[in-house]
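S.K.: Below are structures written as structure tokens.
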Structure 1
Amino acid sequence: MEIEVKVKREDENLHLKYNHTTDACFDIRSNADMVIPARGRDMVPTGISLSIPDGYMIQIKPRSGLSVKYGIETGAGVIDSDYTGEIKVVLFNHSDEDFKIEKYDRVCQAEIRPVYQAKFIEIDEHDDTGRGSKGFGSSGVK
């Protein structure tokens, strides 16, 4: 399925694209040279802003290679349809070494997802599920 997302970018090298026709996510690049300190975090500017259609949102996700090789993860990863400012990506460096980012490096990936809003219904008791309120580890799965 395809939807239109309007893109405003500060630089023609800050393109958004899917690398393969089967990809669920597109890459987002850095718009600055910077360093994420060891065991630290920082916000990476991307130089892009999007007009996301109503009924959709974008979820920012880590790139698997950066995660496995360098311990780089993302945070604060939801962009609602009414936000049209520059996307800034929170990156966490879980390694013991500083992580250098150069302008135009791919720093994360993003997925466009439909939004569902819940209708909250007050109840007195939950239905019996067998597990009920048993917490972590109660399913017996290792």
Structure 2
Amino acid sequence: MGQHMVGWGLPRNTGRVYAYLLIQKEPASLSKIAHDLGVAKSGVSVATRQLVGFGMARTIAARGSRQLSYEALVSLEAILAARSPGANDLARMLREGAAVAPAGPRRMTLNQLAAMIQDITDELPALIGRIKQKRSA
């Protein structure tokens, strides 16, 4: 999982922390995660913030304590929704590149790629809905 997250442009530790949270029965504190993975607590803090930002984990506050715990979220919708702004940015940059590219096959390719990314991003919610419906039948 660590190597996979590197492909997303995230640190390896972020993937390791997510994998760790996925297999835990209970939410885990920064200290426990750091101890079990043998990494610095500061690195775990950065990783959990990234995971929360991506919709892949959530923070749980213990009543009467300042200590936070974390648990993995496994909602594909949340993960894809968190990634959609990046895909939309890529499509925008491709369209901007096409606007300044010389007329011809490269401009057309950039526009087609931008349109494909936009179409996929737009269709993901409906696709997930169809898959859920199919699996619940």
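We did not get these values from a lab; they are worked out from the coordinates using the rules stated. It should be emphasised that the depicted structure is a prediction, and the values quoted were computed from it without experimental measurement. Cβ atoms are built from the backbone, for glycine too; each structure is taken alone.
S.K.: One of 1, 2 was used to compute distance in nm of label points 7 Å out along Cα→Cβ at positions 39 and 127, and the result was 2.9. Which label is that?
M.R.: 2
S.K.: Next up: Taking mean count of other Cβ atoms within 10 Å over residues 47-54 from the coordinates of each of 1, 2, which one would give 19.8?
M.R.: 2
S.K.: Among 1, 2, considering only FRET efficiency 1/(1 + (r/R0)^6) of positions 71 and 103 (r between Cβ atoms, R0 = 25 Å, to 0.05), which has the greatest calculated value?
M.R.: Biggest value here belongs to 1.
S.K.: To continue, here is another question. With P(r) over Cα pairs in 5 Å bins from 0, in percent, for residues 23-86 alone derived from the coordinates and found to be 4, 18, 24, 25, 16, 10, 3, 0, which of 1, 2 does the value describe?
M.R.: For P(r) over Cα pairs in 5 Å bins from 0, in percent, for residues 23-86 alone, the value 4, 18, 24, 25, 16, 10, 3, 0 is produced by structure 2.
S.K.: Now for a separate question. Compare relative contact order in percent (Cα under 8 Å, 6 or more apart) across structures 1, 2 and report the one with the greatest value.
M.R.: 1
S.K.: In terms of distance in nm of label points 7 Å out along Cα→Cβ at positions 79 and 111, which of structures 1, 2 is highest?
M.R.: Result for distance in nm of label points 7 Å out along Cα→Cβ at positions 79 and 111 over 1, 2: largest is 2.
S.K.: Moving on. Hey, helix-only ellipticity at 222 nm (-39500 (n - 2.57) for each DSSP H run of 4 or more, over all residues; to 500) derived from one of 1, 2 reads -1000; which structure?
M.R.: It must be structure 1, since only it matches.
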